1. When FRET efficiency 1/(1 + (r/R0)^6) of positions 104 and 256 (r between Cβ atoms, R0 = 35 Å, to 0.05) is calculated, the result is 0.25; to which of the structures I, II, III does this value belong?
2. Name the one structure among I, II, III that Rg and Dmax of the Cα atoms in Å, for residues 8-167 alone of 17.5, 55 was derived from.
3. With FRET efficiency 1/(1 + (r/R0)^6) of positions 224 and 376 (r between Cβ atoms, R0 = 30 Å, to 0.05) as the yardstick, tell me which of I, II, III scores highest.
Structure I
Amino acid sequence: MLAQMEVYHIREMREKQGKGLREIARETGYAFKTVKKYADKEDFSEEKPRRKKGSKLEPYKPEIDKWLEEDTKVRKKQRHTAVKVYNRLKSAYKDFPVGERTVRSYVRAKKREINSEIGYIKLSHPGGEAQVDFGQADFLENGKTVKLSFLVMTYPHSNGAYAQVFKGENLECFLEGMKRVFIHTKKVPEKIWMDNLKPVVRKILNVERREVSDRFMNFSMHYGFESTFCNVNSGNEKGNVENKVGYIRRNLFVPLVEIEDIEAYNERLLVLCEKDMERAHYLKGETIRTLFEEEKRKMKETNETPYEVFKLEKAKADKYGMVHFENNTYSVSPGHAQAAVWLKVTAFKVEIQDESYRRITEHERLYGKKRESINWYPYLELICQRPRALTYSGFFRELPDNWRSYFENCEYHEKKDSLKVLAEILREKDMEMAETVLEESLKNEYCTSQEIRLTYRRLNQKGEEEYQTGDKWPKMESYAVNLSPYDRLTGDRP
């Protein structure tokens with residue numbers, strides 16, 4: 001088939017120059033039949049492309065299509081790759097006649113077709129709505145790199161956002177994070193978009209309806225917002241917060257943030273998020289802060305009574321006075337061994353209460369498995385009665401080096417008396433003070449329990465202050481002494 005310009009040249013030579021077909025064939029080098037075909041052609045309408053001959057893959061395409069369409073219902077990481085499709089076909093059909101490259105090409109085109117059919121719609125959110133989701137990032141805690149979660153609440157209309165850091169992604173963390181943002185902004189969005197989080201959603205009833213937990217329902221009623229749950233595997237419906245999770249991780253948590261107290265850091269983080277709003281909106285020109293302040297007018301005033309986020313669980317202490325919660329162990333006290341207790345659990349704390357809801361003790365909430373949080377002071381009284389059991393107790397392993405070394409070299413009675421002193425220090429202060437007291441006491445030639453007690457009192461108690469006179473002396477009236485009455489009585493003078 002000749003190019004259009006060549007055909008045009010042949011017809012011009014025939015019609016305008018009057019040359020014959022054989023002469024044109026000699027000059028152009030084309031065959032006589034070819035020259036005659038295009039010189040005599042009358043219909044130059046657009047020709048439909050010729051249908052290609054069916055490929056060897058054609059009989060297998062319906063099966064491939066079925067596999068790829070079924071993939072849309074499963075997790076992305078468990079879908080067919082082109083290589084997997086090729087290997088399945090080779091296994092299912094002996095002497096499969098198609099090469100891997102052809103299969104790969106068809107699978108790529110078919111996936112593109114399926115994805116275009118599913119498609120995405122760019123959502124437009126009116127002001128006053130929010131999106132919320134969790135992300136994860138590395139932090140430095142006590143010199144160690146740890147992975148923590150952070151809750152992000154975004155406001156798509158203005159592109160404003162706030163974040164709060166937690167050690168988990170349970171319901172307590174989820175609600176506590178939202179509550180802190182509500183209190184800080186003094187506003188509550190009309191509607192909040194979120195994933196079908198397990199702690200929140202008990203059951204997906206249909207596309208629009210969800211059965212949610214009682215505590216989440218109470219929380220949403222307390223603050224008066226409407227919750228909208230995304231369709232399953234449809235994170236694009238809350239794309240703003242998903243993008244913001246990455247933005248916050250890259251811009252606020254790089255380099256790695258050192259955290260000593262998460263709750264104190266979260267207070268600072270709210271301020272950092274507001275400083276980040278001083279930049280211009282990527283489309284609207286104005287600062288995010290300005291747009292967010294305008295957007296807040298469309299939100300509700302927050303409830304002045306803060307919602308107390310916690311869950312209450314019944315538990316029973318074992319014979320050692322310990323309770324188990326979420327595969328971790330918390331101490332109660334020997335006096336509550338085998339007793340029923342209540343656990344009041346927040347995002348950060350586990351408070352242990354007796355059956356009348358009176359506080360017994362409190363611990364940091366542990367995240368992970370098979371960890372222990374033990375307040376040893378209640379157990380010290382028991383150890384004081386059985387000092388030989390000290391070196392076999394978990395308490396001994398938790399002691400500072402100087403106290404462990406000291407007890408290993410103590411005789412029975414001295415160990416017993418020193419334990420009582422240590423209990424006194426821990427009752428009033430902490431283990432750091434106990435370590436300092438012993439370090440100071442060991443400077444003496446003989447370190448006894450009495451010496452430790454005296455050192456503690458000297459370091460812990462203030463001495464009497466010396467009397468300080470004022471700047472002004474009191475005004476004293478002058479007095480003249482007159483002894484004449486005494487002289488008369490004695491007869492010395494008349």
Structure II
Amino acid sequence: MQHIYIAWFRQDLRIHDNPMLAEAAASGRPVLPVFIHAPDEAAPWSPGGASCWWLHHALQSLQEKLQALGLPLLLRQGCSLEVLRDLVNELRGKGISVRAVLSSHLHEPRLAKRDDDVRLQLAGQGLNWWQGNAGLLLEPDRMLNQSGMPYRVFTPFWNKLRREALQPPQPIDFAALHAPDHVPASLSLSELRLLPGIGWSGGFGARWNPSLDGAHQALRQFLSGPVQHYVHQRDLPAQAGTSALSPYLHFGQLGPRQVWAAAQAAMHATSTTQQEGSLAFLRELAWREFACHLLHHFPHTDLQPLNPRYAAFPWQPDAGLQQAWQKGQTGYPLVDAGMRQLWQTGWMHNRIRMVVASFLVKHLLQPWQDGARWFWDTLCDADLANNSLGWQWVAGCGADASPYFRIFNPVLQGEKFDPKGDYVRQWVPELARMPERYIHQPWKAPGSVLQQAAVRLGQDYPWPVVEHRAARARALKALDSITI
């Protein structure tokens with residue numbers, strides 16, 4: 001009887017620096033790669049439309065890379081436990097014994113619980129369960145403060161992370177990987193129905209190359225160019241100054257150890273700006289790590305505030321205001337540009353994410369959870385830990401949060417980070433002819449200026465849905481109502 005391993009791919013859709021493939025190669029046993037599409041098991045955070053679009057292409061790329069190694073990628077859908085049991089039984093009928101299921105740790109609360117349940121059930125059938133760390137630099141239980149408690153403030157977390165001896169990318173003997181004598185039938189990728197049924201995602205392909213080759217190309221391009229100006233340009237949305245690696249990291253097409261090691265190598269360059277940029281980028285990678293650790297230790301924070309005082313915050317849910325925000329029709333050009341960039345590309349510049357989130361939560365008094373849900377459905381890089389941390393940071397109710405009374409003025413933010421209005425003009429083309437002086441506040445432009453720019457407020461572009469000073473005062477009053 002042939003003894004094999006099942007390699008259960010999830011958010012580790014790569015072949016390099018993949019601990020479970022390294023484990024399979026070291027054992028010399030045949031390995032059967034499997035992906036199970038089970039979106040209901042993550043509910044209420046089942047993958048959104050943009051994530052499913054990315055997942056389709058990531059699986060396609062992984063299939064091609066595994067095929068080049070002589071390995072299949074078996075696609076199934078349904079209850080993960082039932083799919084694995086069925087595979088074990090089918091293989092047993094062909095004279096093949098599954099000795100263990102290999103996988104990588106997941107830290108999303110519902111998926112982690114699902115894994116625990118699957119592990120216990122498989123153990124009852126005599127199957128071993130092996131898990132490696134493919135998604136983080138360090139497992140959360142290794143990053144505790146001197147009191148043995150999780151970090152709730154980023155700076156000491158960052159300082160400790162920098163002192164840790166992080167493992168380099170794990171080498172794999174690909175020549176040692178081989179398939180079982182029998183490979184069960186697989187669904188086709190199209191049968192998973194991951195691609196959106198409407199043409200909404202049509203612009204994604206122009207923005208992204210969601211493949212393994214695209215992942216490595218994006219990393220190389222960033223560290224050979226934009227990282228030199230990262231410190232100064234990462235807050236400028238009209239510039240290609242950020243890494244845009246977040247979707248590759250979320251789906252595991254790039255491992256954090258790979259990215260960390262590459263950025264560390266870039267720090268040894270002779271250019272001071274490249275050294276500074278690489279260090280600043282490593283700090284942003286540490287924010288991702290911090291978010292994952294927080295969600296692991298405080299699993300309720302995907303839906304509930306870490307600071308319980310904010311559970312009593314007097315939100316004023318309004319479907320009309322939320323829709324105006326979602327469609328980029330708030331009358332604040334920087335906010336609208338960000339929301340339209342999100343809809344058209346499945347991504348939004350990080351500085352603008354903070355601005356639009358602040359606007360929804362503070363100017364419009366809409367629950368941060370509603371904003372998190374919209375981002376979850378429309379972001380290609382939708383990641384539960386980062387999404388939760390980001391929205392709670394803006395709402396002032398999470399770890400290391402921005403105080404609620406710090407309210408971004410979208411006009412001033414635009415004038416500071418998009419001074420010429422290039423970002424707004426790109427994503428809000430009806431304002432393309434507005435002069436710089438009024439590009440971020442067209443309602444203050446004289447009639448002659450609006451006429452020359454061919455802008456009719458209330459027709460071509462909306463009036464602001466709220467007035468900034470009044471909205472700010474209302475937000476602070478709401479804060480006072482829960483202040484102890």
Structure III
Amino acid sequence: MHATAIMWFRRDMRLADNAALLAACERARAVVPAYVVGGAAAPEAPGASRRAWLAASLASLDASLRERGSRLVVREGSAGEALGRLAAECGATLVVCTREWTPSGLAAEADASDALAASGVELAVREGSLLVTPDALRSHGGGAYRVFAPFHRAWLGAWRPEPPLAAPERVSAPPRWPGSEPLPIASPDAPRIADLWQPGESSAAERLRRFMTDTFRDYPTARDVMGQRGTSELSPYLAGGEISPRQVAYAVHEATAGEAANSTLTVAAEAFLRQLAWREFAYHVLGAAPDLATRPLRPEFAAMPWRDDPEALDAWQAGRTGFPMVDAGMRQLAATGWMHNRARMIVASFLTKDLLAPWLHGLSHFTDALADADIAQNAFNWQWVAGSGADASPYFRVFNPTLQGSRFDPDGAYVRRWVPELADLAARWIHAPSSAPREQLEAAGVRVGVTYPRPIVDHAEARARALSAYDVVKAAKG
């Protein structure tokens with residue numbers, strides 16, 4: 001039994017289903033919960049929205065710890081330096097953490113291990129951020145999977161639903177508390193995440209409960225209807241570990257394991273678990289390609305003739321492209337730090353194919369703007385849309401944003417919410433205002449080119465240009 005242990009919180013900002021926290025409580029008489037600010041460099045450093053979310057999440061975690069007789073100690077610097085100093089100050093001989101399966105997370109763990117070992121302090125690592133670790137599955141060839149379907153089959157067979165671990169009733173405090181930096185606060189110009197969301201473990205649990213009660217049954221169809229809340233909206237909570245994938249997966253299992261289970265619920269479970277598998281596929285690919293956020297996974301894409309058009313990039317970022325579905329998605333992102341999944345695919349296709357802008361520009365903007373920014377998801381999905389990644393979207397798939405709008409926002413509710421200058425246009429024209437008859441525009445108070453921009457590209461021409469660019473890549477592959 002250790003006298004004092006440090007619980008190093010990372011992306012596991014919860015007390016329930018936290019094997020590392022329970023290990024610290026079981027192996028030591030006193031526990032010092034700690035969080036280390038800083039250390040990650042671009043492209044993994046959190047952007048403005050993620051930092052604002054983190055500030056609120058840390059405050060929530062500190063409040064939960066105080067309810068159990070403890071508190072959160074905040075330190076700054078590299079993991080090794082900060083934890084080494086903290087261990088010396090409080091006499092800790094054990095540090096426990098949850099593994100973070102990202103390049104910077106693994107590097108921080110190695111840094112901490114080396115620094116702590118030099119002082120005789122043990123670093124104990126537990127799992128809990130994924131259902132199946134990236135190194136647990138291998139293809140028939142012995143390497144990492146590059147195609148989702150066989151990965152999904154292997155993933156389904158690699159885990160079993162287990163009840164989440166209960167939170168400790170009490171976290172024993174040390175005889176004397178070490179000093180702490182103030183809890184981080186969002187900068188004045190940061191997105192007002194706390195006004196729009198409720199970060200923290202209890203809010204994550206409530207959102208999961210609401211989703212399972214109100215939305216889950218209709219998930220397979222509702223998740224693509226953009227004018228309604230048909231998705232779980234759990235991604236920001238999963239990104240920071242305020243809820244674990246096991247808690248989410250077990251809730252799905254419980255919904256389909258009882259007497260009330262039926263084919264509708266089973267289909268919903270399969271569809272939702274597939275999304276969790278896709279999330280873990282991203283980590284699996286990142287584990288095999290640590291430079292996924294900086295280089296194309298497919299080497300031939302180094303020959304891609306991307307275009308440099310700062311004005312078009314600015315229009316995309318601002319939601320002023322003249323394509324309502326693209327603009328609605330980008331404005332939702334700017335306002336809330338989150339974007340509907342269907343919108344993410346549409347805006348990503350538009351950037352990389354209609355504008356032929358490098359996917360790295362999209363990754364950078366999403367890193368800064370998303371409250372659920374996650375390097376594995378971000379890099380993997382941008383490369384998937386661009387065609388340069390694992391199981392990539394076919395190069396010839398260029399989303400037509402107008403048709404996407406008509407299909408997934410047929411009554412225009414999503415566009416009306418986020419592009420209010422088009423709110424009075426009839427559903428027939430709301431996704432193509434530049435094609436609307438003059439009388440329709442006048443009745444809706446829309447002046448194309450004045451109150452709402454004209455399209456910055458001709459989609460048909462942009463599609464043809466993109467396909468020609470992909471011919472260059474195919475030629476480079478040989």
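Read the figures in this text as sums done on the coordinates, not as results from a lab. Just so it is clear, the model here is predicted, and its values are computed rather than measured. Cβ atoms are built from the backbone, for glycine too; each structure is taken alone.
1. I
2. Attributed to the structure labelled II.
3. Max of FRET efficiency 1/(1 + (r/R0)^6) of positions 224 and 376 (r between Cβ atoms, R0 = 30 Å, to 0.05): III.
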